[in-house]
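Please go over the structures that come below.
Nothing in this text is a laboratory measurement; each read-out follows from the coordinates by a stated rule. In this text the structure is predicted, and so the values were computed from the model without any measurement. Cβ atoms are built from the backbone, for glycine too; each structure is taken alone.
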Structure P
Amino acid sequence: MGYKLLLLIENILMLVPHKARKAFFTFLAFIGYKSSKKYRRIVKQNLNYAFDNTMSEEDIDKITRYSFKNLLYNFLHLMEMRHLSKEEIGNRVSVVNKKEVDRIHKEGRAVIYATPHYCAWEFGAAGLALHVETIAPVYKKLKNRVYEKWLLDARARFGNTNLEKTNVVKPLIRLIKQGKASGILIDTNINEREGIMVEFMGKPLRMTSTPAYLARKFNAAIVPIHIRTDDEENYTIIIADEIKVGKTDNEQEDIQKATQAQADWLSSIIRKEPKFWFWLHRRWKNDKPEIYN
């Protein structure tokens, strides 16, 4: 029943013009901002910690409001991805530095895209499929199975496949051996078994070591990517240069350096445009839980 209701609301919204849909989700974001004291507090705690209490209350409030709006726009993008054509979605997304991916494939290597929850991340995966290559993003199973089905159907519409995080290493290895691309989020909270300590935003943090481990062992390429916008209508996927993974006698050090390089890249884009990152997430809850007290 829940899924049918979701589809009914979706179909009604898709009958109205894009501007009206966008205005509706903007209004929902405003309601979320006003009604959720908990998540307003989480954004502030994250920003104060990441920027050493140097950010003004005015800037914190602007970023908090944008965080709610950006999250709701990602829901809007998923809805539109389920209905609009390849041309309609593709025309709203452009790509910078595709030649880096072409170079890697000419060498016969697979790409592991390292990416964050940043700006229009749903359009980012769709844009890669339409303009560069299809990928298999790794996702974490959701408690709400109705929403999960809706989300995964949208993500798969343009050729991408979905890999559930549990026991995902073997499927990732198969993809690499087949020369196919995968996508791994590097900014989610993880436990001690899943990652290694790095410096992120100048603070110690545990980050997944999976991209570095797989790239080193199977000669794949780690390519950081993010997406951004100036007008919230047209989006640009920015492909960074490959992060090289050493292959010395010290495997642990090689993985550490490559993972740190990913943390440095992510820190740099967040510092440049902090409003786009997903500040609603308690990113430091395992490594620095006291900041959320």
Structure Q
Amino acid sequence: MKRFASITAALFCGLVPLLAQQNFKQGESLLMRNKPYEARPFFESAVREDPDNVMAYLYLAMTYQMLEQMDDAIATYLRILPRAGAETARVAFSLGNIYYGREDRVRAQEYYTKAIEADPAYSSAYLNRANSFLEDGAIEKALEDYSMYLTLEPRSPQRPQIERIRSLALEEFTAEAERQRLAQEEAAAVAEKEAEEKRLAEEREAEERRLAEEREAEEKYLAEALAQAEAEAEAERQRAEEEQRQAQTMWHALFLEDVLSSLLEATALKTNIKVGTATLMWEAEEFELD
């Protein structure tokens, strides 16, 4: 019984790859006849039965693309990309095309670059990446990729069109460089003007501060001089008043002294009055002046 089970398992293991190969061949035949809808279940069966069949995954993803099932296509490509081996460039290129169709140029350029890294001679990856760069305005990068494509495909039927694109892109690149140069010059002139205006404004402010300080110092000096002059005038007035007061005091003192002296002399004076042959003597009486 065990021997029979082992034989059965061995036969089954041998049949799985054969069945997967048959499904793959059937799906491939239908796909080549442009019947992606009929081919899809055969490829789905093939990848289930043989997960290592890179081409089955690749064709399944292509089928999804043809059926416009882009999310399924992306998921299938991403699943096989790390182990795609010799098909790595092709898988990455297909991913780049899907993202380019979705106008996700950043991811498109990322996978075109992966395709080129896997196969540096992958001319279509250079061409599509150049178109993506051109749409992004990365003209210099686009020109480099167009040149590389024509180097790899010198007899490409697209050469005249690419040459025209290169010529227009070069003109645009030159014009853009000129615009940038003029913009830089204008920006530099504006910056220089602003710097000059700032310098002049700072000089004006400094001059205004200096004049204000001078006016303040002059006003302070004049105020101090006026205060000093007023103080000196007041001191002179007070000195003059003091001198006048002292003079008046001295004059009064001298006058009083003179009056008192006269009074004293008058008090002590004796007058002889001769009447006929007789002489009368009298003594002046004291009196007060009103």
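Quick rundown of the values:
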read-out: With distance in nm of label points 7 Å out along Cα→Cβ at positions 27 and 243 derived as 13.2, matching label from P, Q; value: Q
read-out: Read-out FRET efficiency 1/(1 + (r/R0)^6) of positions 123 and 187 (r between Cβ atoms, R0 = 25 Å, to 0.05), computed value 0.05, structure in P, Q; value: Q
read-out: Origin of the value 6, where relative contact order in percent (Cα under 8 Å, 6 or more apart) was derived from one of P, Q; value: Q
read-out: Identity of the structure behind 15.9, 43 (criterion: Rg and Dmax of the Cα atoms in Å, for residues 67-234 alone, calculated), options P, Q; value: P
read-out: Which entry (P, Q) yields the derived value 209, 65, 28 for Cα extents along the principal axes in Å; value: Q
read-out: Origin of the derived value 17.1 (mean count of other Cβ atoms within 10 Å over residues 155-162; candidates P, Q); value: P
read-out: Entry that produces 11.4 once mean count of other Cβ atoms within 10 Å over residues 139-146 is calculated, selected from P, Q; value: P
read-out: Origin of the derived value -29000 (helix-only ellipticity at 222 nm (-39500 (n - 2.57) for each DSSP H run of 4 or more, over all residues; to 500); candidates P, Q); value: Q
